[in-house]
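Values in this text are rule-based calculations from the coordinates and carry no lab data. Note that this is a predicted model, so its numbers are computed, not measured. Cβ atoms are built from the backbone, for glycine too; each structure is taken alone.
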Structure 1
Amino acid sequence: MGAKYKRILLKLSGEALAGEKKIGLDYEIINTLGKSIKKVVDAGVEVGIVVGGGNFWRGRSSGAMDRTRADHIGMLATAMNALAVADGLENCGMEVRVQTAISMPQVAEPYIRNKAMRHFEKGRVCIFGCGTGNPFFSTDTAAALRAAEIEADIFLKATMVDGVYDKDPHKYSDAVKYDTLTFNEVLEKGLQVMDSTAAALCKDNNIPVLVFDLARPDNIYDACMGENVGTLVSAE
């Protein structure tokens, strides 16, 4: 059986890279992720990755700091995560390129869409750091933007929960999981899938979003093969 998707955009949260430590990087988790992504690449899927930065910095919890400066610090945190993930993927035998939305040529390529597309053609994984390069936009919005730009077939949002629920399953034992949702339902019900800007971008560009649990890293592979994993959010 072949893969269901030709090109994916995978969003990894910073917290997922920290594991139980909650802060910093857990190399064992990164290497486990690398093995799962290698299976996806070997199945012929082109992979773009956007990383968050919450394991190093959360701009919204920075108190009285200027919001723009706080967001810039968050973008630099994602650059560190992008380099760490690149290292893990290379250790698993993949060719990887890191592109950043803030220019840092000694560290990574600048984000250039056509160059990224060329990397995909050559079988390389592209990791996109520094969000959109602008304050006031989340890394979820950056992932939605990159998904649209690279013409990804699906946005895979790896989280710490096995899908979307009507309320927090960690707090409420009677929380109900959705198998499928529309973007309108997400916005109307105020579900915490992603921020409204990211949801609107995906809706307007007809990019489905699959929300799934990263605790089992092979969910990435299963999702690419069309298995029933997590919650699928789509236009209809």
Structure 2
Amino acid sequence: MRRGPATISSGDREVPGIEIAPGLRYTEALVDWLDPPAVVETGFARMAPVHHYRLLHFDTETTGLAGGTGTRAFMIGAADWLDGRFRIRQLTLTTMAAETAMLRTFAEWLSGDTVLVSYNGKCYDAPLLATRYRLARLPNPLAGLAHLDLLHPVRRHWKRQWPDCRLATAERQLLGVVREDDLPGAEAPAAWLTYLRGGPARNLRRVAAHNAQDLKSLAGVLLHMARCPASPG
């Protein structure tokens, strides 16, 4: 008889946050991170200026990079500025059955005038979430929202100067961010699956730290580019 993956037993099962639904953890942190102007110039992305309170930076951690109906987000991070501070919120699945609760909660963070900010989110995160909402038979709250995908203007500006235009490169070049003990994104699926099988939560916590830094870097790259609104070419 063929057996499935072995279940691991670990004493390290602590996932940050509070459980807001069975199998769904929620974290929220207010940090001092940059000082946005009231109105952010987004001409570099060929968009009209945006009031900073409308911006919602978002990033998902998923079970794979191939996409398709078999890929799901096990963590959704979102960040905005609230009363002068940067608010980072994260939703983490600790069971697969909590996906619908996660999707419903994330939808509550969006409104009709929200402007999404992402890095390759138009091609990856947003379509993936659209698929998950459709499979859960829920309306897609991202549909119709303005979406500022920073990857494309970064490429227009620096593709001939940098070895690549990954977010890690942009944050290093523009913000001086050098990550320590960062879990590579490619290892995030294994971190979550290991936890689901009873393994330690350490790497899942590292995924959350990676996701939070991605959100901070999104905001940093956005504000850096807002100071140079002219788009080359």
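Compute distance in nm of label points 7 Å out along Cα→Cβ at positions 56 and 216 for each of 1, 2 and report the one that scores greatest.
Structure 1 comes out on top.
When relative contact order in percent (Cα under 8 Å, 6 or more apart) is calculated for each of 1, 2, the greatest value falls to 2. Set 1, 2, criterion FRET efficiency 1/(1 + (r/R0)^6) of positions 72 and 160 (r between Cβ atoms, R0 = 35 Å, to 0.05): the highest-scoring structure is 1.
With distance in nm of label points 7 Å out along Cα→Cβ at positions 16 and 40 as the yardstick, tell me which of 1, 2 scores highest. Please list the in-between numbers first.
On the way: 1: 0.7; 2: 2.1.
Of structures 1, 2, the maximum of distance in nm of label points 7 Å out along Cα→Cβ at positions 16 and 40 occurs in 2.
I have -11500 for helix-only ellipticity at 222 nm (-39500 (n - 2.57) for each DSSP H run of 4 or more, over all residues; to 500), calculated from one of the structures 1, 2. Which structure is it? Display every interim value, and only then the final one.
Values: 1: -11500; 2: -9500.
Source structure: 1.
Taking distance in nm of label points 7 Å out along Cα→Cβ at positions 64 and 224 as the measure, the highest value among 1, 2 is held by 1.
Taking volume of the Cα convex hull per residue in Å³ as the criterion, the top structure among 1, 2 is 2, with the largest value.
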